[in-house]
Structure 1
Amino acid sequence: MRVIIRRSKADPFGQGRVAFTSKSNADAVEEWLTWRGSEDIDAFSRHSLRVGAAQDMLCAGYEVAAIMRAGGWKSVNILGRYLEMSEHNVCA
């Protein structure tokens, strides 16, 4: 499955990019939308969801390049700041 990211902080000119996802991710988003009900979408931080997904990917064993591509990060230094609080044991 493909998702169009029309604009982001890392894309101030709105050129957009295509991100790839899976059916299970689409199902999880649908489940979350049902759970949250009619709440205002702006009440949820897209940034927190993006960082949480990056941390989950790290813990699941994804390589940094894959995490950067999935989240649209261009700098490993910025990604590193988000991952430093991840509950990931690199020695395990």
Structure 2
Amino acid sequence: MANSAQALKRARQADKRAEVNRMNRSAMRTAVKKFETALTAGDKDLIATSFKAAMSELHSAASKGIIKKETASRKVSRMAARIRKAA
């Protein structure tokens, strides 16, 4: 347990940041899952829109430090390759 006022504040801030990170990570994973379901369904319009949303979420998460920039780029690249392969 934090004993000083500063330590209490830092603990509160850490909890807030963890919650924001959790929400952002969840949004990113949801967008990727929507892309996966659109890809299995085969709907070209839905694939395009869900890919754009997933790509945006991945890059947003990377810019916020939730995942590394290279990880986001790799995931986007693999999603694009799967679209090309499906087409």
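Please treat every number below as a calculation from the coordinates, not as lab data. As the structure is a computational prediction, the values presented were derived from the model and not from experiment. Cβ atoms are built from the backbone, for glycine too; each structure is taken alone.
Structural remarks
- Structure from which 1.9 was derived, distance in nm of label points 7 Å out along Cα→Cβ at positions 11 and 75, options 1, 2: 1
- Comparing volume of the Cα convex hull per residue in Å³ across structures 1, 2, the highest figure comes from 1.
- When distance in nm of label points 7 Å out along Cα→Cβ at positions 27 and 59 is computed for each of 1, 2, the one that comes out at 2.1 is 1.
- Label whose coordinates, when helix-only ellipticity at 222 nm (-39500 (n - 2.57) for each DSSP H run of 4 or more, over all residues; to 500) is calculated, return -14500 (choices 1, 2): 1
- Highest-scoring label, criterion being relative contact order in percent (Cα under 8 Å, 6 or more apart), among 1, 2: 2
- For distance in nm of label points 7 Å out along Cα→Cβ at positions 3 and 51, the highest value in the series 1, 2 is held by structure 2.
- Calculated for structures 1, 2, distance in nm of label points 7 Å out along Cα→Cβ at positions 35 and 67 is largest in 1.
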